[in-house]
Every structure is written in structure tokens, then in C-alpha cells.
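Peer 1: In what follows, structures are represented as C-alpha cells.
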Structure P
Amino acid sequence: MRSVLITGCSSGIGEATAARLVKAGWTVHATARRPETLEDLAAAGCHVHALDVTSEDSMQSAVDAILGDAGRIDALVNNAGYSLSGAVETLDLDDVRKEFETNVFGLVRLSQMVLPGMRAHGRGRIVNISSMGGRLTFPGAGAYHASKYAVEAFSDALRFEVKGFGVDVVLVEPGLITTNFEQAATATMKTDDDSPYAGFNAAVRTATQEAYRGPLVRLGGGPDAVAKVIEKALDAKNPRPRYLVTPSAGLSITGRRLLGDRGWDLAMRAQFPQPE
């Protein structure tokens with residue numbers, strides 16, 4: 001039976017993926033910083049572990065426990081991540097570092113930990129959850145987009161480097177997904193001070209919240225839409241390097257490519273007030 005390690009399973013995409021794969025017959029190792037949030041997945045048949053992707057000791061302990069239990073890790077789904085919003089000048093650099101620790105460095109380090117076993121067995125699969133935001137940028141979300149651009153770059157390099165060992169690396173790029181993503185994205189935004197960006201940040205907060213509650217939701221999807229694509233990427237004999245999820249992802253990425261830099265800036269000015 002194939003085994004898979006999934007990060008960020010306390011809710012949303014990670015939870016939906018773990019639930020879907022365990023039903024499909026995988027041995028699922030579902031992880032989260034707080035394992036008490038994984039009780040439903042444990043009841044569904046998943047093995048649950050504490051795993052904080054910002055902690056070397058936590059990641060190593062989880063990997064060691066899984067290898068001791070299953071003997072191997074056939075697949076890794078790097079899903080843990082969150083968004084930090086706000087004009088770049090207003091961001092606390094400690095917050096930016098924390099986001100990169102979760103979205104980027106944890107993903108890279110965990111991949112490093114599972115790769116020796118995959119190489120030894122001559123096969124494996126790493127699925128990195130990126131975003132349409134890894135291929136375009138919305139104002140007010142520079143830190144998040146930067147982290148996802150980094151995930152794309154690391155994945156592209158890694159895909160080439162490990163292919164000869166029988167390991168496939170896949171990017172999954174969701175568009176708008178109806179989870180609590182927008183709440184975390186706007187929680188730390190500075191909108192009530194006398195900063196020249198206060199009005200802009202407030203507009204970004206409103207636009208972000210409306211995107212997840214307004215008519216654009218029809219171009220999005222729920223967490224299981226992503227889970228379904230992750231399962232497809234894991235099962236495919238020869239997986240594609242990238243999988244887009246939801247119409248919003250395809251439309252946005254195509255629009256960004258066709259508009260070019262100046263055209264995209266004009267489109268963004270129609271949606272966000274430009275600070276001045």
C-alpha cells in the first residue's frame with residue numbers, strides 16, 4: 001500500500017486531500033502543528049502526527065516516526081502555507097520571514113528529508129501546492145506572491161534534478177479556493193493608522209474578502225477540487241509538471257500573459273486605488 005505524507009491537514013486543502021486519499025486506499029500520514037485538530041482524519045483511518053514546518057526537530061521527528069511505521073514515504077504533499085497581505089513598505093519583516101519559513105523553507109527542507117528514501121527505492125513523488133499567485137501578482141500581496149514564485153522556482157529545479165532517480169515533482173496551482181484563506185491573509189493588515197498606504201490596505205482587505213464572498217466565487221471551487229487534482233497528480237504514470245485548478249486560475253494566468261506588464265498594471269488600477 002502506498003504511503004503519503006501531507007502537511008497542513010488541520011483544515012482546507014490538506015484536510016480534504018487526506019480524507020480523499022485514505023478513501024482511495026493510501027496509507028495517509030496527515031500532519032499539522034496541532035495534532036488535536038486532526039481527530040476527524042484519525043477517525044477516518046489516517047495516521048496523524050504533529051509537524052511544524054518551521055521546526056527542524058518537528059519535521060525530523062515526524063519523518064522518523066513515519067519511516068519507523070511505514071518503512072517508506074512514497075509521496076509527499078507540501079501543502080502547509082498561508083498568505084500575508086499589505087503594501088510592501090508596511091510589512092513587518094519578521095512576518096515576511098515567518099511566511100517564507102512556512103511557505104518556502106519548510107517545503108524545501110521536508111523535501112530534502114524524504115528524498116534519500118525515495119532515491120533508495122528508485123521512485124517517489126513530491127507534489128508542491130503553489131498557486132496561480134506563483135505566476136502573477138496582485139497589489140497588496142507581494143509577500144505571498146514572492147513565496148509562491150519561490151516555490152515554483154525550487155520545484156522547476158528539483159523536477160530536473162531528481163527525475164533520473166525515479167522521483168517526479170509536480171506543481172499544483174489553485175485559483176480562488178473557498179476556505180478561510182482570506183481571513184488569515186488580511187488579519188495583520190495595517191488599515192487604521194496615518195500611513196499613506198492605509199486607504200490602499202483597506203481597499204485590498206475589502207477586495208480580498210469580496211473575492212471569496214462575491215460573484216467571483218463561481219470561478220473558484222472548494223478544497224476537494226484541489227484534492228481531486230492532487231490525487232490525479234499522484235496516480236498519473238507520467239504526471240504533468242503543472243496542474244491548474246479552477247477556471248479562475250486559467251483565466252487569470254492567461255490574462256496576465258496576454259496583457260503584459262503595462263497592461264496588467266492598468267488592469268490592477270481598475271481594481272485597486274494606487275497609493276499617492
Structure Q
Amino acid sequence: MLPSPSDPIGIFDSGIGGLSVLQHIRQLLPHEKLIYFADSFFAPYGEKNEQAIIDRCQSITDFLLRQHCKAIVIACNTATAAAAKVLRTKYPTQILIGMEPGLKPACQHTRTGVIGVMATQGTLNSQKFRNLREQLSTTHQVKFVEQSCTGLADQIEKAEFSSPKTLAMLEQYLTPLLESGTDTIVLGCTHYPFVKQQIEALIQHKCGNGLPLELIDTGLAVARHLQAQLQSHGLQSTNSETSIIHAYTSGTPQHLEAALAQLLPQLHSHIVVHAATEHITTEEEPI
């Protein structure tokens with residue numbers, strides 16, 4: 001069956017991080033039907049091997065296609081790096097939008113030529129990231145300072161946005177970036193925008209009123225790319241009403257409900273949460 005403008009858009013992430021992308025998509029495309037999948041039971045992706053991530057992404061993509069999604073957004077940098085190429089090969093006619101680490105916009109913002117990148121080790125190790133880094137380093141004559149933020153996405157997934165452990169992690173990961181002379185920091189994981197205020201506070205504490213730093217969040221760019229793809233395929237919704245968002249989770253619905261209430265309070269009442277029990281395949285306790 002060919003896709004139609006009335007079909008939904010699927011968005012998925014290893015957990016709640018992709019909600020930062022969902023928010024941008026909802027603001028830009030308010031009349032689209034949206035389905036969100038939080039794979040919280042298997043979070044975080046950044047600490048898993050590539051094949052395990054590919055298998056999860058394949059399973060979730062199949063689930064979203066069964067919901068007749070006309071487009072799918074991989075709202076996770078690690079998942080994009082590991083699985084986007086595989087998914088595009090398997091579904092060559094499907095609109096698949098992945099996350100690009102904000103290296104290109106960072107090159108436009110930097111004044112010192114030193115750009116910090118906060119990301120998972122999985123993203124930093126990926127061939128996709130390394131190729132883009134090398135290309136931009138040469139063409140823009142910039143230096144990328146990479147910082148693997150092990151455990152940070154997991155802290156955010158547990159809604160520990162300002163806990164002592166999370167703040168200690170942020171200080172540990174930000175310090176070498178600031179000491180390197182960076183003036184632009186790429187938030188290379190969709191979870192990280194949810195601690196943007198904490199990052200800004202730490203930067204202010206360490207740098208005072210010195211050189212201002214730019215934080216790059218690519219969620220809006222992804223939403224705009226999605227809109228352009230829908231328009232070019234004649235699939236943008238013609239509906240004039242705002243639809244309910246359906247959110248599925250491989251973890252517990254209570255965890256996702258709590259995250260929505262805290263992170264997206266204005267949207268929370270427009271989201272219906274479902275348990276996706278078919279995606280829980282072990283006997284461990286889900287998040």
C-alpha cells in the first residue's frame with residue numbers, strides 16, 4: 001500500500017532522548033499524526049555493540065511500518081550511526097531521517113576554530129562520524145575535541161537531570177572541552193538537550209563572563225529536513241486539526257508518563273502512552 005498524507009510519522013529513540021526531537025517536529029508540523037517509540041528497556045544504546053543496536057532498530061522500524069508510518073525519524077545519534085545505512089538498504093523507498101551530529105553548523109558558529117563534541121562512545125567510534133569529522137576538519141580548518149559522555153544518557157533516562165551524580169558527570173566531561181579553548185559544543189546525543197540548562201550553568205560557573213559558548217542542538221534541523229522530505233514526496237498532512245500523539249515504550253508506561261510530564265508539560269495531555277510488551281524479550285526489570 002502506498003503511503004498517504006494522512007498516515008503517521010514514526011519517531012524512535014533508545015529512550016526519552018528523542019522527545020527533544022519530537023518537540024521540534026510537533027512545533028513545525030502540528031497537524032501531523034505522530035507515533036513515538038521509546039526503547040527504554042534496552043537503553044542506553046551507546047554502551048551496546050553495533051549489531052545489537054541494528055537488531056533493535058530493525059525491530060522497531062518493522063513495528064512502526066506495521067502502523068503504516070509514511071516517514072520514520074531515527075531520533076538517536078547512536079542508532080543513526082549504527083543502523084541508518086542498513087535500514088535504508090532494506091527499505092529503499094521509505095523516508096528515513098537520521099540524526100546528524102551538529103558538526104556542520106558548529107563550523108559556521110565557531111570563532112576559535114575549536115569545537116567540542118559531547119556524544120556517546122558508539123557515535124564517536126562510528127565510521128559515519130569519523131568520515132564527517134575528517135572532511136570538515138580539512139575543508140573548514142577546525143579542530144574537533146571529542147568527549148565520550150559515558151553514563152550521561154543513562155542518568156537522563158532515569159530523569160536525574162540535576163542529581164549530584166549527573167552534575168559531577170557534566171563537570172567531568174565539560175572541563176577538558178573548556179580547557180581546550182572550545183567556543184562551540186555539539187550536543188551529539190538527543191538526550192543531552194534535556195540538561196542544557198545544567199550545562200550552561202556549569203559553563204557560566206567556570207568561565208564567568210568570558211568568551212560565550214554556543215551549544216548546538218540539531219533537533220530543529222532534523223524537523224526541517226523531515227518537512228522538506230514530506231513536501232517533496234507530496235506527503236505533508238492536509239489535516240487542519242491537531243492529532244493525539246501515540247507513544248509506545250518497551251519499558252514501563254509509568255516511566256514514560258513521568259518523563260513526559262516533566263520534559264514536555266505542554267504536550268503531555270495530548271500524548272497517549274502504550275506498553276509495547278512485544279519488544280520486551282528478557283526477564284529483567286524494565287525501566
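Throughout, read-outs are computed from the coordinates displayed, never taken from laboratory work. Because the structure is predicted, anything quoted here is derived from the model rather than measured. Cβ atoms are built from the backbone, for glycine too; each structure is taken alone.
Peer 1: A value of -15500 was derived for helix-only ellipticity at 222 nm (-39500 (n - 2.57) for each DSSP H run of 4 or more, over all residues; to 500); which structure in P, Q was it taken from?
Peer 2: Values: P: -15500; Q: -13500.
Source structure: P.
Peer 1: The value 2.2 for distance in nm of label points 7 Å out along Cα→Cβ at positions 78 and 206 was derived from one model only; which of P, Q is it? Write down the numbers at each step before the final one.
Peer 2: Values: P: 3.8; Q: 2.2.
Matching structure: Q.
Peer 1: So if we calculate relative contact order in percent (Cα under 8 Å, 6 or more apart) for every structure here (P, Q), which label has the highest result? Can you show the working numbers first?
Peer 2: Working: P: 18; Q: 27.
Of structures P, Q, the maximum of relative contact order in percent (Cα under 8 Å, 6 or more apart) occurs in Q.
Peer 1: Tell me which structure, out of P, Q, gives 30, 21, 19 once semi-axes √(5λ) of the Cα gyration tensor in Å is calculated. Mind dumping the intermediate values first?
Peer 2: Numbers: P: 33, 20, 18; Q: 30, 21, 19.
That value comes from structure Q.
Peer 1: Another question, if that's okay. 119 is what came out when volume of the Cα convex hull per residue in Å³, for residues 118-221 alone was calculated for one structure; which of P, Q is it? Present the calculation step by step, with values, prior to reporting the outcome.
Peer 2: Working: P: 119; Q: 106.
For volume of the Cα convex hull per residue in Å³, for residues 118-221 alone, the value 119 is produced by structure P.
Peer 1: Out of P, Q, which one gives 32, 13, 8 for semi-axes √(5λ) of the Cα gyration tensor in Å, for residues 62-149 alone as computed from the coordinates? Working shown, then result.
Peer 2: Working: P: 32, 13, 8; Q: 29, 13, 11.
Of the structures listed, the value fits P.
Peer 1: For distance in nm of label points 7 Å out along Cα→Cβ at positions 38 and 142, which of the structures P, Q scores highest? Let's see the in-between values first.
Peer 2: Numbers: P: 3.7; Q: 3.2.
Ranking P, Q on distance in nm of label points 7 Å out along Cα→Cβ at positions 38 and 142, first place is P.
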